[in-house]
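What follows draws every value from the coordinates through simple rules; no lab data is involved. These figures come from a predicted structure and were not determined experimentally. Cβ atoms are built from the backbone, for glycine too; each structure is taken alone.
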Structure I
Amino acid sequence: MRIVEQGVVCAGVAGGNRAVATFPSVTLMDDGSLAAVYRVGRSKDSDGSVTEVRRSTDGGRTWSDPAQPFDDGFAGVRGSLQVVYLTPVGNRHVIACALWVNREAYPGAPLFHPGTEGCLPMKVLVADSFDAGLSFREWREVAVTEDVGPPSLTSPLLRLPDGRLVVSIETNKPYLDRSTWMQRVVHCVSDDGGRTWEPPRTVCADPHGAVFHWDQRLAADSNGTLAAFSWTYDKPANRYLPIRRHVSRDGGRAWVTDELDFADQPSHPAVFPGGRVVLAWVDRYGTRSIRARSAASLDAQFGPDTEVVLYEAAKEARRTGNTAEMLTDMGLWTFGLPYAEALPDGDALVVYYAGVDGCMDVRWARCAFI
């Protein structure tokens with residue numbers, strides 16, 4: 001692959017409420033336009049942040065002024081939207097899926113407790129739009145069982161070829177819980193357009209609580225093959241392992257896992273109609289960069305000869321001593337969270353955040369196949 005164009009979706013403005021733009025995604029809408037969703041505020045974990053949507057009708061080269069179609073309150077409680085993803089389901093119907101954080105439970109507290117590794121109360125919410133994402137109806141909760149803890153959303157709703165919707169959720173500990181964190185990933189399935197959801201089904205977990213599967217990115221091809229890519233963390237060693245790929249050919253009931261030959265945080269993959277895939281990832285402690293590779297299919301090799309560099313950081317990320325420090329330190333990282341989308345012209349568009357301490361942009365790069 002090669003990078004043919006690059007630009008900015010939302011530029012950070014240092015020193016104010018628009019200093020840090022992060023948590024980006026980009027979605028190809030049914031009419032061929034693009035919708036980029038991101039959060040902007042004083043910091044990455046500011047409870048005064050707002051979620052915005054910008055549109056592009058020229059393949060991501062230029063973007064509209066921002067709109068703010070989402071309510072950040074739920075059931076009368078003040079909160080913030082950590083991330084929002086869009087999923088078009090046809091006929092101008094778009095479903096937004098969000099990770100909502102309760103900011104009233106522990107006013108002014110950080111997202112992760114520095115001592116317990118627990119996180120603030122959170123919910124996964126969905127809302128419908130019937131005007132192609134210009135406006136949305138009220139949020140409703142994706143109910144999960146108590147053993148999931150505060151649920152964490154890391155991927156958009158996935159619409160399967162048979163019309164069912166799948167949401168991928170990470171488990172967490174309550175904020176003051178000092179017990180051992182037994183992290184796992186569960187999927188919930190809806191066969192009625194997201195109105196009701198089946199009970200959570202575990203997709204991956206380490207029974208010993210040593211290996212965590214973070215930021216799992218879920219995708220499917222036109223044949224119904226599912227693949228999930230996990231940011232894999234060895235907690236006792238406080239280090240990242242190679243990205244794990246989990247593949248299912250029976251609708252998510254059984255999974256086969258292998259490891260890719262690169263480590264750190266994977267992107268949402270761009271899956272093209274013919275099966276080709278583009279996966280970006282963050283190499284925070286090695287090359288200090290964001291890179292991308294392509295493969296012939298979701299279960300094929302991502303060859304090193306396809307690799308492109310999307311972004312290189314000017315300084316090394318700070319090392320941490322344990323998991324609690326690492327979770328707290330996430331707010332200091334100045335680049336990450338790539339998200340790839342397949343474009344109708346055959347290119348892939350990757351959005352990500354990058355910048356310096358206190359001022360970060362949401363940027364884009366267009367990747368073409370050689």
Structure II
Amino acid sequence: MKPAKTYPTIALAAALALPLTLPEKALEASPLVSIGNNADVFFAGSSSLRWTSNVFRDEEDEVSDLLWVLSPGFELNVGRGLANTDLSIITRYDLIRYQDEGQLDTELLHIKALGSYKGSRMDLNGSVSFDETKTSTGDANVVQDLIEFDTFTAHLKGEYRLSPKFSLGAGVTYKEVEYTTYETIFSDRETTTLPFDLFYELTPKVDLSIGYTHSTTDVKSTFLRPAYDQEGHFFNIGARGDLLPKLNGLLKVGYRTRNDSRSGVDDSGMLGLDADLTWSATPKLTGALRLSRDFGVSGEGQSTERTTVNTGLNYSLNQNFVASANAGLTLRDYSDSSREDQQYDLGLRLSYLPNQYWQFSTGYTYSENDSDSATSSYTNHMWDLSASLRY
């Protein structure tokens with residue numbers, strides 16, 4: 001079975017994205033500039049106005065504010081008219097301005113390149129991205145301020161068809177997180193993941209798999225804790241494709257182990273899970289479910305066991321209006337202490353697409369983190385209005 005091809009949705013108000021974003025009707029405007037026979041350049045920009053009830057994610061002293069985000073950007077697509085090659089470069093620059101908390105004003109760069117190649121027996125896809133971020137989260141908080149960090153990610157995955165029934169997949173993912181403020185508190189880290197899978201075509205629509213993933217995480221030292229390395233193994237079985245008449249996606253279940261280089265820290269293991277499923281209930285109603293259970297590292301460099309459940313629904317009211325809803329739960333169990341976090345997210349959104357160029361939307365997001373750490377619990381409400389243009 002050939003892997004299902006996915007089409008990215010043009011959702012340029014990315015800073016407003018819900019924890020689980022389902023494909024909506026994409027803006028399909030004509031390109032701003034065409035270069036030769038195979039390349040197109042689009043302007044891809046958005047503007048949004050947001051009100052948030054708890055800017056600093058502080059349970060004891062909530063500060064509300066109104067902020068404006070202007071996000072101009074461009075998108076270069078290479079591959080029009082080519083049967084087996086596709087390349088896109090997407091850039092966005094966020095200008096963020098607060099009404100009252102002007103010391104938080106910032107500009108953030110986002111750039112991503114992604115490409116794919118489809119041969120007679122070999123398929124390749126990859127991406128490289130760089131993102132600047134300024135925020136506070138459940139596992140990385142400071143009092144009355146936001147945290148700035150950069151994220152660099154590179155991904156390459158290939159699949160080779162050994163025979164009509166068997167194919168072999170392998171890849172590499174590298175992720176680096178570097179804090180540019182509060183460097184003595186939060187740990188920079190580098191993670192490399194190497195997945196290997198053997199697929200067997202059970203039916204023309206379903207593949208079964210057996211796989212192994214090796215991962216290493218290099219956690220840098222801070223004022224609070226020394227540097228250390230973490231090694232992980234994930235042995236799994238899975239399935240992908242049209243798993244049920246209206247259910248499509250990927251599911252892996254197995255056993256994860258973790259080895260820690262620090263003396264006195266025992267190795268550990270747990271049930272591992274990765275799932276990314278789409279439910280096409282009707283032509284108008286689409287649902288999605290994402291599940292993950294894995295080891296991780298918190299902002300302060302602590303080892304964690306992390307379980308996430310994200311679900312969402314999209315409903316096309318008509319050719320111009322789309323309504324969506326999402327709910328998410330993240331559980332973090334800190335191996336270095338007795339701390340446990342439960343993070344909840346809920347979102348509602350209504351989008352209006354008057355034509356192929358414009359998209360307008362409004363939404364509400366509720367976020368809550370219930371933590372044993374005194375400075376990490378919070379509740380936040382956010383309302384927003386946004387407009388996106390692709391031309």
Structure III
Amino acid sequence: MLKKFFILCSGSDSDILDTCSNGEQNKYAGIGATVFFTAVMAFIASSYALYTVFDNPYIAISFGLIWGLLIFNLDRFIVSTIKKRDRFLDEFIQAIPRIILAVIIAIVISKPLELKIFEKEINQVLLDQKNELTLANKNQIAQQFTPKISDLKNQISGLEHQVSIKNDEVNQLYSTYISEAEGTAGTKLLGKGPVYKEKRDKHDASLADLSELKTENKAKISLLERQISDLEKSYNLQVENTQPIINSFDGLMARINALNTLPWLPSFFIFLLFLAIETSPIITKLLSPKGSYDFKLEDSENIISTWAKRNVKERQVLLETDMELNNKIYSDIAEEEELYNYKRKKAKQLMQLQADAFFEKQQKHLNKL
């Protein structure tokens with residue numbers, strides 16, 4: 001049963017192959033098995049590739065099954081259309097287009113399986129790329145917020161600097177009136193005289209200004225800090241919203257690009273493996289000697305070809321003979337006097353009818369005028 005199934009997969013004529021030896025049947029069963037398992041590998045490869053695109057196993061398996069059947073049909077067609085010839089060069093020439101098609105199929109099948117085989121290495125490359133994209137994304141978003149935040153921080157620093165300058169001024173006035181009271185500076189008179197009172201009033205006024213400035217600047221700083229906090233929240237929110245896009249950067253094209261960054265030699269050997277599998281049925285038929293199946297198939301095709309050519313030739317001879325007989329018959333009839341008189345009479349009647357019809361038509365036209 002399995003042998004018959006593989007023979008069916010090979011695209012050979014089972015009726016002719018049943019009359020051949022067991023060895024000839026095994027050869028085509030092996031070719032059919034290669035065609036079948038190539039289609040199975042195509043189904044697996046396409047299902048995995050489509051799963052990375054849709055993330056849905058049912059869709060991936062459905063389309064993978066269609067792709068596997070398509071590859072099966074193509075391989076079966078390629079193998080079945082290669083006919084054994086008397087010269088190897090003729091066989092090779094007719095196999096060239098099929099070999100090119102087999103190479104294309106091998107590339108299509110091998111690429112998704114390479115993605116699966118090197119999945120861990122590809123994931124590492126994608127992780128590095130995602131980290132780079134995350135940093136680049138943060139820097140790009142930061143360019144929108146950093147100037148504003150820096151400007152607000154500079155304003156806060158300016159307000160704090162104003163308070164600091166005013167505070168230094170108050171401290172300086174405090175030292176001045178204390179020194180005046182102690183007699184170590186100014187008038188150098190010990191005690192709280194008029195000069196002391198003047199300097200003390202000046203300090204108290206400056207201290208009141210400092211207190212008022214602190215209150216005003218504190219309110220301004222609080223407002224600026226809230227603005228900075230809002231900008232930082234907006235920055236974090238934008239980073240958070242764009243991060244899922246980066247996290248999902250693992251589609252089919254991204255994985256193929258990541259695969260291309262890996263060393264090419266392992267991928268090349270995998271491609272050669274699938275190329276060998278895909279072209280093995282063709283190579284087998286090219287290298288195998290002409291067997292009993294090939295002779296019987298050629299004989300069957302020659303019988304049909306000869307029969308078709310004979311029918312065409314017979315129809316051509318029949319047509320030529322019939323035309324020759326018709327020409328001779330009409331030539332003999334043309335010489336008969338009776339037929340001539342009959343045709344002359346009918347032609348005369350026809351001309352009379354045409355003349356009467358023309359006269360009636362002209363008369364009706366003149367009557368209207």
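Assign the value 24, calculated as percent of Cα pairs over 37 Å apart, to the correct structure from I, II, III. Of the options listed, only II reproduces it.
When FRET efficiency 1/(1 + (r/R0)^6) of positions 211 and 307 (r between Cβ atoms, R0 = 25 Å, to 0.05) is calculated for each of structures I, II, III, structure II comes out greatest.
So if we calculate distance in nm of label points 7 Å out along Cα→Cβ at positions 123 and 283 for every structure here (I, II, III), which label has the highest result? When distance in nm of label points 7 Å out along Cα→Cβ at positions 123 and 283 is computed for each of I, II, III, structure I gives the biggest number.
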